[in-house]
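Please go over the structures that come below.
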Structure I
């Protein structure tokens, strides 16, 4: 199999988004079992100057499917909308992202190579070629937010481990 932009991005997004979906379910079960209000986890932060679990989950969608949509448009700006405030809403956002990524055409992703695009946030901007944007900007952000969501749950006492983060690895049958 040739190494492609599709292979370098989409399967990994899907792997970790599947994990994030299962983390949401584990968080929901934890709240039910422990008698915690869901908001206690949904709004939990690692540190005061960081954003909460809900934002971290939303950002996995933003830096996967949102990044692909940004390449299509030629510009990417962070999604500043309020994240879902329920486990069902978070799971729906992740599930919709997974479905849209699964529906992507491999050839379309390959057609992004060499395409110019711009990251914009307020008055700030950075110019990229699409593959460098996806691999050096969005992909690291995607993993940061997924790991932060995991870390918040772990810090709050949800019984999860490394396998819960890694999810279903792609191995030989």
Structure II
């Protein structure tokens, strides 16, 4: 899965042969919206990704060999809170994008990639690690927020990866 953060809460995700664009409040200056969404299979607004919140959501079961055709299923986008969503794409770890605390339960969280966006990254990262240990936490925020989060979280990771996202730079997760 390839994840590109364009600033604030705007992302472009390449997963399972599909492109998902999550449009937020703002994007990297100089990025044209038409260019951002070009070729996208799914375009969602961050705040209104879904109509309801599903705290007990879990990833879809993998397709059986008899069900698989040449094209994979489109990724599924589900809300986990007012400002959190999860993208479930075949063959990929669940990807959680969260501007605030999110409701999520289940073993799947241990395999997830969680992107914490905005402010309070250290506090939200600590709360997340207190209730589950995702595979990777990615931080999308100001330099001072990211530095504070690294200082607060580095000794609590216990196997969870921790990375900082840079605006406009794609990263494989």
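Quick one: volume of the Cα convex hull per residue in Å³ came out at 111 when computed from one of I, II, so which one is it?
Computing volume of the Cα convex hull per residue in Å³ on every structure in I, II gives 111 only for II.
Which structure, out of I, II, was FRET efficiency 1/(1 + (r/R0)^6) of positions 100 and 156 (r between Cβ atoms, R0 = 25 Å, to 0.05) derived from, given a value of 0.25?
Answer for the origin of the read-out: I.
With relative contact order in percent (Cα under 8 Å, 6 or more apart) computed per structure, which member of I, II shows the largest figure?
Largest calculated value belongs to I.
Here helix-only ellipticity at 222 nm (-39500 (n - 2.57) for each DSSP H run of 4 or more, over all residues; to 500) has been calculated and equals -18000, so which of I, II was it run on?
It traces back to I.
Coordinate-derived values only; no laboratory data. Because the structure is a prediction, the values reported are computed rather than measured. Cβ atoms are built from the backbone, for glycine too; each structure is taken alone.
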